[in-house]
1. One of 1, 2 was used to compute percent of Cα pairs over 27 Å apart, and the answer was 33. Which one was it?
2. Of the structures labelled 1, 2, one was used to calculate Cα Rg over 2.2 N^0.38 Å, for residues 127-182 alone, giving 1.33. Name it.
3. Quick one: helix-only ellipticity at 222 nm (-39500 (n - 2.57) for each DSSP H run of 4 or more, over all residues; to 500) came out at -16000 when computed from one of 1, 2, so which one is it?
4. Quick check on the output: 2.8 is distance in nm of label points 7 Å out along Cα→Cβ at positions 143 and 191, derived from one of 1, 2. Which one produced it?
Structure 1
C-alpha cells in the first residue's frame, strides 16, 4: 500500500512537523521572511497591496521518498494584518487566508511581508505516525490523516465537501514553541487547509477554515 493511500485515501497515517530554532538549511519554516519566490513577483502584488503578512512555508514531501527534496513544491500561507478582517471571513468560500502552492524557494532577505510578532522557527523534517497516535508533544503541522477540529460543527465543512475538497493540512497553534509568538495569529486555534485529490494527485489547495478555542 502506498504512502499516498495511507495519507489521503484510507487516512490511517499522518506526517507531522515540529518547530525548532532557526536553521537556514531548513526547507520549511514559520515566521521570518516570505520565500524569495514572492520578491517583486507581479502575480502576487495583491498580497502587499492588501496588507498580508507571511505566516508559514512548508515544502511538500515526496510521498514515495517520504522526505522533502530541493526543487519540489511548497505551500506558503499569508494572513491579513487586520485580525478583524479574517475573523469575519474564516470559512470557505470567503476565508481570507491566502494559500499559495509554488516551487520551493529559500527565504527572502526582504522583510516585505514579515510579521514581527511571530518569531521565526524552522520546521523539522516530516515524521510518519499512525493517525491515532499521540505524539510526545503537540505537532505544529499535520499533513494527511484526519483533522483534529476544535469545534465540531458541520457548517465549517458543508461547502468544502460540496465543491469536492477534502482535508489536507492542519496547522495547530498548540504546537508553538515557547516564546514563539507575541500574539496568537489564530486566537490559540488551528488553521485547516483543504485540497482536491484525484488519481494520486493533489490540486487547488486553499484555506478551508480556521477555528479558535
Structure 2
C-alpha cells in the first residue's frame, strides 16, 4: 500500500489526495516522525517537505514528481491528455499553481495569528493576489480545461479554499474573476474533489480558527 507522510492541513497533501481518490488508489497516512520539520523527519526526507510518498523501496518528496509517477504507474484513468501540446498546457497550468498562485496565498499564512498582523501590508498582498488571479483567468481562456480531471487541476480547489477563508479573515478586498470561479465550480463536479474538500475544509477551518488566536509560529505546510 502507498504510504504518505503528511499532516492534516498540508495543502500539497490535499492536492495529492485528489489524485489518489480520482484513481481509486489505497493509501495510508503517516505523520512525520518527530513532527514536521524535525531532524528525525529530515533523516528520512532530507528536503523536509510534505507530502512524501513511499512506494516499496521508492521515496519521492516532490508533489509534481509524485503525481507524474503515480499517473505512469497507475494509468487509469489517465490524467494527462494524448497529445504533446495538450500535455504541455496541463503542465503549464500545474506549474502556474505551484509557482505563482500558491506562493501568493502562502505569503498570507504568517498573518493568520492575530498578533502577527501589525506589519501586514494589505494593499501589497491584494495587488499580488489580483494579478495572480487575473493571470490565471487569462491562462484558462487561452487553454480551456477539459471536462476530464488532469494533473494540472488538483491543486486549485485546495488553494482557492485557503483563499476563501483568508480573504475575510484578513479583511482583504479581492474579487475572484468570473472565469476562475467557473473553473473552480467545474472542478467540484468531480467526485474526487468533492470528497477531498468535504473532508479537508472542516479541518482547515478548525485549524485556522485555532491558529488565529495563538502566538505560535506557523509551519511551512
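Where a number appears in this text, it was derived from the coordinates with a stated rule and is not lab data. Since the structure is predicted, the reported quantities are computational estimates derived from the model, not experimental observations. Cβ atoms are built from the backbone, for glycine too; each structure is taken alone.
1. Matching structure: 2.
2. 1
3. Attributed to the structure labelled 2.
4. Structure of origin is 2.
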